Structure I
Amino acid sequence: MKSYTRPLNFGTILKRKQHPECHRIETSIANNILLILTTRLGEDRYDPKYGCDVWD
């Protein structure tokens with residue numbers, strides 16, 4: 001599984017260029033924890049259990 005650096009650069013993505021990847025496992029884990037904490041339950045249409053219920 002690839003992990004990309006933050007913040008996402010949509011200009012690069014829209015130009016169909018490769019977005020930089022995150023190569024440190026510590027950074028990848030921190031990014032995923034942040035994403036879970038800032039996502040409401042049910043916000044991800046493919047996994048309604050993904051996210052954090054602190055927002056409810």
Structure II
Amino acid sequence: MRIPVGKEGENVAKTVGAPDKYLLPCYIGLGYASGDNIEVEQIKYSAEEKMHYGKW
């Protein structure tokens with residue numbers, strides 16, 4: 001599952017023929033990436049960094 005970044009959501013909506021003004025908050029991409037794709041660097045966190053006990 002993928003969450004669109006930047007203009008990606010608009011491009012996907014256009015590609016799949018979604019009606020105007022439809023928002024695609026996420027989608028499942030099938031296939032292979034092109035050779036000139038831009039890879040987004042993922043930030044890795046440990047579970048301990050994201051868990052909170054007794055506070056928000």
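Every number here is computed from the coordinates shown, using simple stated rules; none is lab data. Keep in mind that what you see is a predicted model, and the values were worked out from it rather than measured. Cβ atoms are built from the backbone, for glycine too; each structure is taken alone.
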One of I, II was used to compute mean count of other Cβ atoms within 10 Å over residues 10-17, and the answer was 11.8. Which one was it?
-> II
Entry that produces -9000 once helix-only ellipticity at 222 nm (-39500 (n - 2.57) for each DSSP H run of 4 or more, over all residues; to 500) is calculated, selected from I, II | I
Here distance in nm of label points 7 Å out along Cα→Cβ at positions 2 and 42 has been calculated and equals 1.4, so which of I, II was it run on?
-> II
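Which of the displayed structures (I, II) returns the greatest value of relative contact order in percent (Cα under 8 Å, 6 or more apart) on calculation? Walk me through the numbers on the way to the answer.
Values: I: 23; II: 35.
Between I, II, the highest calculated value is found for II.
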Answer label among I, II for the case where Rg/Rh (Cα atoms, Kirkwood Rh), calculated from the coordinates, equals 1.13 = II
